[in-house]
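Where a number appears in this text, it was derived from the coordinates with a stated rule and is not lab data. For clarity, every value in this text was computed on a predicted model and none was experimentally measured. Cβ atoms are built from the backbone, for glycine too; each structure is taken alone.
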Structure 1
Amino acid sequence: MARDTTDDRPIEGRDALVAWIEAGARPRETWKLGTEHEKFPFRRADFAPVPYDGDAGIRALLEGLRARSGWEPIFDGEAIIGLADDHGGGAISLEPGGQFELSGAPLGDVHATKREFEAHLADVRAVAEPLGLAFAGLGASPKWSLLQTPVMPKSRYAIMRAYMPKVGTRGLDMMFRTSTVQVNLDFSSEADMAAKLRVGLALQPLATALFAASPFLDGRPSGFLSTRSEIWRDTDRNRTGMLPRAFEPGFGFESYVEWALDVPMYFVKRGATYHDATDVTFRQFMAGGLAQRLPGVVPEMGDWVNHVGTLFPEVRLKRYIEMRGADAGSKASIPALPAFWVGLLYDPQALDAASRLVADWTTEERQALRDAAPRLGLATPFRGRTLREVALEVLAIARAGLKARAVLDEAGRDEGVHLDLLDEIAASGRTQADRLLEAYRGEWAGDIDRALEATAW
């Protein structure tokens, strides 16, 4: 998130929170998609992480991109922490360990997403290369310990750093040592949202397996194909996971709000100050739970928007739906993720086919897939077959959905061209993580720096 929201309208009750989400519904003909992707900066000379300060640090990178793009700077105090394209809607932000994130603008199709990514990469390279910096497309930093990882000067992260060890064992790893690619998708109604959320949640372990690209941690193989996804399993169970309530009869906006109300907050922001609110849920905040500590501070809509943005289920609902289960990886994997989900969810026939496929999956089965996929990837067993076999079926649905959309690029190809990487992975059963491990054990001879070199964008 590049900027925390400021909206000083008082919250008049729970119905206002439901209405805020419901207001995101859009007619099908206006649907867009927004792709977010993170990457690890490193110094080419010695494969070291990049600090914030210094002539070749993150601040210098942001200042260079500011000059090149003309985007507006975002500050936390005196520290520049991001850039915003106030006309197109995109933004660049920093994750806690310096992971560099593009939050893409709302775009009409996957081809446009690929063009956006390529333009962003060209800009970043133009500024980074003279500084001796590169970026690794991996889901987890392969070699740097928590102590070696720089800390970015964002106030909200100080609150999260203190809180994470209280609610799980891997929260700091999540903050400082993971990187992801996500896609944000529209919905037309409550029923459409619920259908998409259910398909997204059920198939998120499949996305984890297909996009697995984080087999290393602390300079060696971690034992997982998606270390990033495994880390999320013990980050904060109050606000993460497979959201079983989404599959209950009658699930809708109200049910999601009821869940969100009972999740502890991170902060309340007033002016430039972040106040620690980790000891109260949003429901308690609305009932006066911070009145003594923060006299005169009443819940505002901006507080709700910020709170909803600090919830991390495998699929997150705001005024759009966020697919959250994939590792950052190769350049080809960035447009592949929106292609996968747009193909499944934006064509009515494809959504119906995907819904039928997962309709009888049980809560226990979905959770078992979530637990196993980070380690086993496409080899994860499921109902007498493997996720690889499920992937072949699901990719066929997604490709048909993209064909039906019939959005063509300059060469006359529909958006299915961006699924080619996933088709190859599913056909071979070898993920990006598998290939990295083979190289590590073979030609790299255990040199973890080669993982950064080989995945550099």
Structure 2
Amino acid sequence: MPKTIVEPQRELPIIAAADVIVVGGGPGGLPAAIAAARRGMHVLLIERYGFLGGLATAGLVAPILGHTASNSHTPIVEGLLKEMTERMHVLGGAPTWDAACQEWGVRFDAEAFKVVADRMVREANVELLLHTFATDVVVEGGVIQAVIVESKSGRQAVVGKVFIDATGDADVAFRAGAPTVQGRAFDGQGESMGSFIHIGGVAHVTEAQKAAARENLLAAMAQGCFRFYTNGFTGTNDMHLTHFSPNMTRWPGDSTNARVLTEAELGVREQVWKLWEFLKTQPGFEDCYIQATSPQVGPRESRQVIGDYVLTGDDVLNAARFPDAVARGSWYIDIHCPLGHTYPVHMCIIECPRGEACPYWAAEHDRTMHSIDALHPPDGDWYDIPYRCLTPQKIDNLLISGRCISATHDGMAGARVMGTCMAIGEAAGTAAALAVRDGVNPRDVDVAALRRALQDAGALV
């Protein structure tokens, strides 16, 4: 059998031309599209699912993290995130913004998120293509000419002036030839993937029954019966208190590899089923059931673009400030074990509870982080996301948004959470609009003007 085939050359129809093309409708792409459109740009938003939200909806990830300063109730991200929260609140799908700032994250209902996203996109006159994959890029002289898309309509092309890669995996940047890295420097291993679940039939479970089941589950984990990374299966992370919405699964591997993703999907669903089988045996949980598993396993880390600046773990820990700051982050160096180890491991720290000498620390990490507390920025503080993290090397008319911005393995572990990604997205969309308006490449945008625009919109507080 031959190892390759030659695809016949063919002409592709151009189905759309826009000022700004955003690929990916998740936390990094949705605000980017809205921000650019509100500044008068013709925006095309391409999303692979039949709904917007990315891991907020397809991954059932909740709550939205990074909206307040470290261990504080002071908001550092507002703008479109605040607007979405308030609009979800009207639908009963989120608390008020003020109430959300008193909690460690913005709890929300995934269906309310979808509806609010739909409405905000329509109101901004964003052109939307759902059920559409970006599969290739046409580049000439470091400038993207077109993005090739695949859908039920076939293989087609879209053209634009400025492109925003909000795929989470840097798919556009990678295919355009922008330099990228993946995972830890010495072996390429990225953070493990995971899946959120909803467990129903538990509204009547008492606190004493929860505590007893938790202790029994911990004991089973200690004996190696289950591969969960936390005992928080009674967590109510989203807006609803009538079901549990834990984030317990963990699966290692490269989330840009389809075979690995396939194994991850199969593996985490098996983990979820085993958890349910255990819970059914616990007093008070006899009627519990699996209400939902996330439509996709959730990657935490894959490709990172190499931009004009690379955000580092030291930037996170030292609450770094930059003159070209366009977003803020406060989440800590939250590295879920790249090797997929689970209980009693939670975060990647030098004194791993497994009692093993992890090669990551020996080969790469020159800091001494003896506890999770040492992974946080100072209390009440934050770190800046410089605009240069959004501008990739070698490609002139491309901006990066979301978790695939220019960052190291440990820098990304802080900046990848949804609140920070939404702030980055609003900055990317605003920058794209200014670039088109002024007829310049995104790298040459007047950053002072960009910062003023973000401050006026309430995105930089």
**Request:** For mean projected area of the Cα convex hull in nm², the calculated result is 22.7, so let me know which of 1, 2 that is.
**Result:** 2
**Asked** 1.00 is what came out when FRET efficiency 1/(1 + (r/R0)^6) of positions 152 and 328 (r between Cβ atoms, R0 = 41 Å, to 0.05) was calculated for one structure; which of 1, 2 is it?
**Response** 1
**Source structure (of 1, 2) for helix-only ellipticity at 222 nm (-39500 (n - 2.57) for each DSSP H run of 4 or more, over all residues; to 500), computed value -8500** = 2
